[in-house]
Each structure stands twice: as C-alpha cells, then as structure tokens.
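What follows is calculated from the coordinates using simple rules that are stated; it is not laboratory data. All values reported here derive from a predicted model rather than from experimental measurement. Cβ atoms are built from the backbone, for glycine too; each structure is taken alone.
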Structure P
Amino acid sequence: MALTDPVADFLARIRNSIRARHQKMDVPASKLKLELARILKEEGYIANFKVTEENGHKLLRVYLKYGANSEAAISNLARISRPGCRVYVGRNEIPRVLGGLGINILTTPRGVMTGRQARKEGVGGEILCEVW
C-alpha cells in the first residue's frame, strides 16, 4: 500500500509512541520529516533525532521527551493541511495555537518554519500541522 500522506503518518506514529510511552520511534526518512523533526527539537518537543540506515533504507529515529513525572512534552499533534484539502495562509493570517502555547509548522517559500518565524519573516505558506 502506497502512503498518500507521509506527514500524517509521521504525526500518527509520534502520537502512538507517546501514548505507548516509548523512548524512541522510527519512521522512513524524508527531507520534509527531517525538517519537522528539526523544528520539534528546536521548540523543545522532542529530545533528539538522527538518521540511521537499515537494509538500504534511511530511517529517521526520533527520541521522545518526557517531563519529571513522565508526562510527554507533546500533548497532541494535529494535521491541518491534507493532500485532499490543502490549507494555505497569507503572512497576516497565520493562526496562533492555543493562544501562543503551541506551535504550528508551515512550509513556506523560505523553507519549513514555525508560525512565529513565518510571521517574523513576513511570509505565508501551507500549514502542515499544529503541536501543543
């Protein structure tokens, strides 16, 4: 079965791994998933990530982050723009997630960035997902 929405798969795997209290999880690597992982690490939602190779396939290994009393740093992830229904915003329409407590991740002409960065740089784009 071909994967029609690799980003949604990536987010679902993170969600499931957190619910199952895993320390790390693997997904097939892609440039976009690497960028998503980079932003999640920069924003403090995951501990780390690295690219490994198994049987000739590149894998993205994500190390999940938990707090002192083992609650996850990510309480939820939501896919916003889907292959069947893309969601684009102009630079003045970038929504805040939970009043600024969460982040949204956009693909812009200047690369993948958070909503905050996009607002600062004055660019719009496609909202991939929200994390809080």
Structure Q
Amino acid sequence: MVIMKKHFFVIDDDEDDVELITDILSSMKIDYKCTWARSGDQAIKQLQYLKPDVIFIDYNMYDMNGIQCLQAIKSLPSCRHVPVVLHSSCMTEQLRMQGLQLGAYECMQKADSLDKLVAVLQQFALKSSAA
C-alpha cells in the first residue's frame, strides 16, 4: 500500500499564518506537501493544476475576501468536493453561517483556536487517501 503525501493548500496574505500551519504539520511527523497562495486570484490560477486534499482560506485578504474566494473555489469542478476551512481573526457567527452555507467544511477563529487548528490539521493528515 502506497501512502500519498497529504497536500494542504493555504490561501493567506500573511506569511506568519502559513508558517504556523506548516510548523504544526511538521510537528505531526507526517508526509505532507503545503502550497501557498498570497491572494484569492493567485489561488484560483494555481487550482487550475493543483489537486489539494484540503484548502485553508483566510477571510481578510486584499484582493477578494475569504467568502468570495470560497465561492470561486467551489465553482471549479475539480474543487467542488475538496474540504475548505475558512479561518479569520474576526470570525462572527454570521460569517461562520455564510461560509458553511457556501460549502466550507469548517469556519474558525484564528487567534483563539490553536488547539482546534491542530485538531483539524490532524483530522486531515490522518484521513485515508482512499476515502
């Protein structure tokens, strides 16, 4: 049985947040690949050829917000079934509900939820590729 690298795609204009995710993944001792886009526009272009296992989208970005990016991603046939996690430093209940209605797997607050971020990353890292 061949175990495939898990591919995490992070869309965030803050390099520190991307580094946090990769640090957590590195600490898990799993075989992974992490690709990064600084903007929603860049992400949509990259998703023409990338096939991630999970996508993390920051809500506050300069070109399009996370909701707009989520809508664009879910409109791509190759990404319709890819789990998307929307994360924000200003996650409101209204934003969370909107994200979930648009197909987000999870919507979470950035700063207050390091344990939740670790749990979500572990869930995807350990998920069988055959599923």
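Using FRET efficiency 1/(1 + (r/R0)^6) of positions 66 and 106 (r between Cβ atoms, R0 = 25 Å, to 0.05), single out the structure from P, Q with the greatest value.
Answer by largest value of FRET efficiency 1/(1 + (r/R0)^6) of positions 66 and 106 (r between Cβ atoms, R0 = 25 Å, to 0.05): Q.
Can you say which of P, Q returns 2, 11, 23, 25, 22, 12, 4, 1, 0 when P(r) over Cα pairs in 5 Å bins from 0, in percent is computed? Could you put the intermediate results ahead of the total?
Values: P: 2, 10, 20, 23, 20, 14, 8, 3, 0, 0; Q: 2, 11, 23, 25, 22, 12, 4, 1, 0.
The correct label is Q.
Suppose you compute distance in nm of label points 7 Å out along Cα→Cβ at positions 50 and 122 for every structure in P, Q: which one lands on 2.5?
Values: P: 4.2; Q: 2.5.
Answer by label: Q.
Can you tell which of P, Q yields -7500 when helix-only ellipticity at 222 nm (-39500 (n - 2.57) for each DSSP H run of 4 or more, over all residues; to 500) is derived from it? Display every interim value, and only then the final one.
On the way: P: -7500; Q: -11500.
Working through the options, I get structure P.
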